[in-house]
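The structures considered in this document are given below.
Readers should treat all values here as calculations from the given coordinates under stated rules, not as data from a laboratory. None of these values were measured; they are calculated from a predicted model. Cβ atoms are built from the backbone, for glycine too; each structure is taken alone.
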Structure I
Amino acid sequence: MEYAARITGTGSAFPKKCIANQELAERLSKIGIETNDLWIQTRTGIRERRFAKTDEPSEYNSSLGLKAAQKALEMAGKSPLDIDQIICATCSPDTLIPSTACWIQYKMGAKNAWAVDINAACSGFLYGLSMAEQYLQSGKVNVSLVIGSEVLSPFLNFRDRSSCILFGDGAGAAVVERVSRDSERRILYTHLLSDGNLWKLFYIPAGGSKLEVTPGRYFQNLHKMKMNGKEIFKVAVRTLTEFARKALRENGLLVSDLDWFVPHQANLRIIEAVAQRLGFPMEKTLINLDRYGNTSAATVPTALDEGIRTGKIKPGDTILLDTFGAGLTYGSILLRW
């Protein structure tokens, strides 16, 4: 390829409402589900998360995605009219039709861009970033906007203690620009994979054309998340480790060559297990799930953005992004900031 792709700006946005573990525990106790702050922190590493007000237009999925995108554009020194392509990764869209990407394009005034949603659940941002890289490498696109945005709280089953404590709402975005293929600061490597055989580990039964949400299905919570946490834990640790090692091996790098590791923020115990298997120090692993929970497609871009804005990540640093999600989907991306 004549060209390469480089992230030049990042941004994040979250709802205002912060739900601490104790508040969530009190909410659950009202419906007979017992838990507490210590139980949640010990098993997940999460202290609090953000829940959107779904009747508040400023906290729609597209609104959070828009705010994150505007911050990314500001960092990159770009305007909405500079954008050629908008890829929004989400499994919790504003509407099935039109796409959340089109809502963002409309709200932003990015009239020169084409826009599309993709759904790879928690792996969505990496899938979107990989897709954008292909368009940039081909020369068909100059500036791409990749967004991971989720409002998951309406899909939580608060009678399932194992899953409802994990998730929060938020959005992260990245401006990705076309650069010379010999540029040192660029996306170095991408690797994606899916395994539909494992769909039962995490899914929402109703809400699509296969099974509409009828009153009976609504009261059975079939429009809510169903998760097999124990099996997901095993798969996540194995695949995150494998994908990280493959990214390093394919690029002739050692773990010591990495400056930062940005894994999917699903559970602190998963992240710690992966870091231990890789021999990578936790102090070089970016984590924000303690404050935001699992925001699905938004976890990696928001953690990356925080690392950049706090000054931890510096120009020239080598970063590994690593994720897994429902589907099941997996991905890793190696880049130099």
Structure II
Amino acid sequence: MKESFKLFGAEISPFSIKVRSYLRYKKIPHKWITKQRSKEYLKHAKLPLTPLLLSSNGSSMQDSTPIIESLEKKYKNLSIYPEDSRLSFIAALIEEYADEWGNKHMFHYRWSYKADQKLSSKRIAAMNVPTLIKYIPIVSSLALDKEAEIVRNRMISRVSFVGSSDKNKDQIESSFKRLIELLDNHFKIFPYLFGGRPSIADFGLWGQLYNSWIDVTARNLINQRPSLVDWIKKMENPKLEGDFVGWSDVHKTIEPILEKEIGGLFLPWSEANLEALNTNKNKFSINLEGNEFSQKTQKYHGKSLLELIKKYEKIDLKESLKPILDKTGCLIYLER
């Protein structure tokens, strides 16, 4: 029997929809399930997080990147990695940036502004209110409001985990505005980040940007960039539009993202986070673009950064990749 999957997730989870978009693109049979309190989910989830991918053979996985990487080894059609190993690594680097730094953008806007807080807390509350109560209008409304307030208070208290604070606000928001401007310039020319087909980088960035776009404050900023909006809509169900192109084709629009966002912000922050982990510090500070950026140490990213460095070490065209990474300020953080 052909393997099929159940994907437990939520529309407001950037990592869930990242996997869903990938499954749709690869035409892998799956069922999208949003009931996170179901017995089946609770039985297989090692952590109370989404996405959870459950195979018809009984195996399960959590964590979006390992899920995609594992499936990519089984399903060879429509590869999401460029044949050029240099571009393949750059795509993985951008995906890691999206998961760890792009998540700051999304989380910050969602839980720092009242309109976004109100909308998102009600969306989450609606998933948690028992089904039977939903059919009793007055009770349902009261239960929804009560649950939404609980969610709002809980999530606001967590914004510091991703580095969102009054002190870091301008840094995070200027980074987001620059990113969406750079991406809009790129998508005026190319359907996807590396040409005519989506890469792992497209899926990673899209999960975060789609969730920013369905909120309030960030949506107003994104909607001013029509080419980016077209890409966001397209990535809900991406289709093959051509082949991957070469670095010489995309370098003018991808290089600024590597230089300004990844070499300038993400990798210096990543190294500082890793150093804090290695010295058992709960918090750390780093100067980014002339501003002090302080936050709690993130344990998971320390592991994912080391995985990224391992990928770099395995690149077969490393000598021709080095000039690209060196020019954009990324190399120093990857050669350990």
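Distance in nm of label points 7 Å out along Cα→Cβ at positions 98 and 186 was computed and gave 0.9; which structure, I, II, did it come from? The value was obtained from structure II.
From I, II, which structure was helix-only ellipticity at 222 nm (-39500 (n - 2.57) for each DSSP H run of 4 or more, over all residues; to 500) = -17500 calculated on? Going through each structure in turn, the value belongs to II. Sorting I, II by relative contact order in percent (Cα under 8 Å, 6 or more apart) from high to low puts I first, with the largest value.
Could you figure out which one of I, II the value 3.2 for distance in nm of label points 7 Å out along Cα→Cβ at positions 178 and 258 was computed from? Source structure for this number: I.
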